[in-house]
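Before anything else, here is the set of structures, which you'll find just below.
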Structure I
Amino acid sequence: MADQTYCETTFHYHDGVTGVAVASTVLDGRGAGAPTDFERRGFALVEHESAVVDWTDQHQVDRLYRPELERFAEEFTGCDTAVAFPVIARSMEAARTTPDYGPIEFVHSDFTDDYGPMVTEVDRPYRSFLDPLLARHGLSRDDVVDASRLMVLQWWRNVGPVDADFPLAVCDAETVPSARLVRQMLPYYGGLRLDFEIFAVRPPETSDRWFTFPRMTSDEVLVLRTYDSKLADEGRAFWTPHSAFRDPRVPDDPSHRRSSIEARALCIWR
């Protein structure tokens, strides 16, 4: 089936030295030609009604949403245990106090193949972030070391206007070869010392297959895979490039400012 164009916009890639702006077509993820194979493509839109009523209430989000996502991850992936990370509220307002929490207009995938060593090696700074989360589930580093498979699942949920000025776009993972990936180290994120690698992405020779899901509501989640030890071991794409983009179809005014909830979970197979 033919792809359905949503809009034309600009994405910001990285050539290994500096950023490169590339005029690009964004396809309609709700259209007939959109990918449906999550393992190959790296993303899926899923209906998911949460018990959370007030997304600005951090206590409510932690108490209700994180357990919901852990159940979701276990059912969606078939993993034995899912450990949800603290949730990020991402908006221009949040960026005023924590600059990392604004919409990210930079083509990237959150983790490299260094994620496996990062969560298993004793002396990595990331352990101070991960160990307390594992302990909440009665798990330890040994459970991660002994796991037969590890995956990081990510959720993006729109909790602001359905026509947001900087929505999220995702790129068909299978169309981005490893030769275009550029490792970058982030020592800190959100005020935490983490020392983790991300993939920036070199610009395409022709064009990438970008998708967005117009008019997302708070009862939908865009699910992304940003690490999978099984696919990494098989030499297959475990990355899912994504980026916020300026939607030219949406007016530039405060009533359309993006507000989203972002969450991740480590999925563990025994």
Structure II
Amino acid sequence: MKLKLFLLSLSFLFLAAFSAHAAAMKQIQYFVGQETVLRNPGDQIDMPFTVFIGEIQPLIKSAEVEIRGVATNQVTPNPTLQVSIDDPTFAQARAKTFVLDSVQRTDPFKIRYDATSYLASVINEGGNWSFTLNLKLDGAAASLLSAKIRLTYTFLPKFLTSGQLDSSTYDTQVPEGAGYNAIMWKGQLPATSRVQFQFATSNSPSGPWNFAGPDGLPTSYYEPSDPDIPIRISPAYHNNMRYFRYRIILKPSNSGLASPRVDDVIINWSP
């Protein structure tokens, strides 16, 4: 049976070494959302997403959203894509308009939207921060829309006691639901630190989402012993569901000075 892999970058990449007396810098990348259906001219797409900052006193230095898609069915000479965050009417100064390729054919595009100023004004401490990416098409349709965000920030070199992040919603595009096999992560696990997961599935993209561990309870967790080791997802609680999300829980070392680094989360499923 054909197996498919979904990868979600959650890269916790250090850009500078830190000491106990100096600020450090880190870059993280999160998946924001995807659209698996064709979106028509005039459509607005709202993608809710959450980022997790695991350190104390973060200071956002840059926040870049990369948006990819394929423009098609052009109806005006200069089709555009409006982009903003937490701004569904595109009325704020942070709203930007990007011109897509004006050639009347199917054209892939990649847009980089600078969200530094807004996120720097909002994120002032460690923890989960939720936002909504707002997109609006004008003059053309678009397919295969996807977005990710890359944050760079400085922080004091001590980590929160623990933190969790819920992924965006993934669509397997299997109408009768998929079979979920295993979860695995890539990265680094310092001594005494921990990485745990919970999994949730639904037949609706809006949920409900009941995150649970291997016994189906919200108090249990999937916990691979190390990176690159798959752990079986309990099929009784998730199979034959089309949509999935996962929750990742990060716990630093006992000293609070070292944290797990998760580069990728891999969900293995079959149609």
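None of the figures in this text is laboratory data; all of them are computed from the coordinates on show. Here the structure is a predicted model, which is why all the values come from computation and not from measurement. Cβ atoms are built from the backbone, for glycine too; each structure is taken alone.
Details
- Among I, II, structure where relative contact order in percent (Cα under 8 Å, 6 or more apart) as derived comes to 27: II
- Structure (I, II) behind the derived value 20.1 of mean count of other Cβ atoms within 10 Å over residues 132-139: II
- Calculated for structures I, II, mean count of other Cβ atoms within 10 Å over residues 52-59 is largest in II.
- semi-axes √(5λ) of the Cα gyration tensor in Å, for residues 180-227 alone from the coordinates reads 24, 12, 9; which among I, II: II
- Value -500, calculated as helix-only ellipticity at 222 nm (-39500 (n - 2.57) for each DSSP H run of 4 or more, over all residues; to 500), assigned to which of I, II: II
- Which entry (I, II) yields the derived value -0.54, -1.09, -1.25 for log10 I(q)/I(0) by the Debye sum over Cα atoms at q = 0.13, 0.20, 0.22 Å⁻¹, for residues 28-107 alone: II
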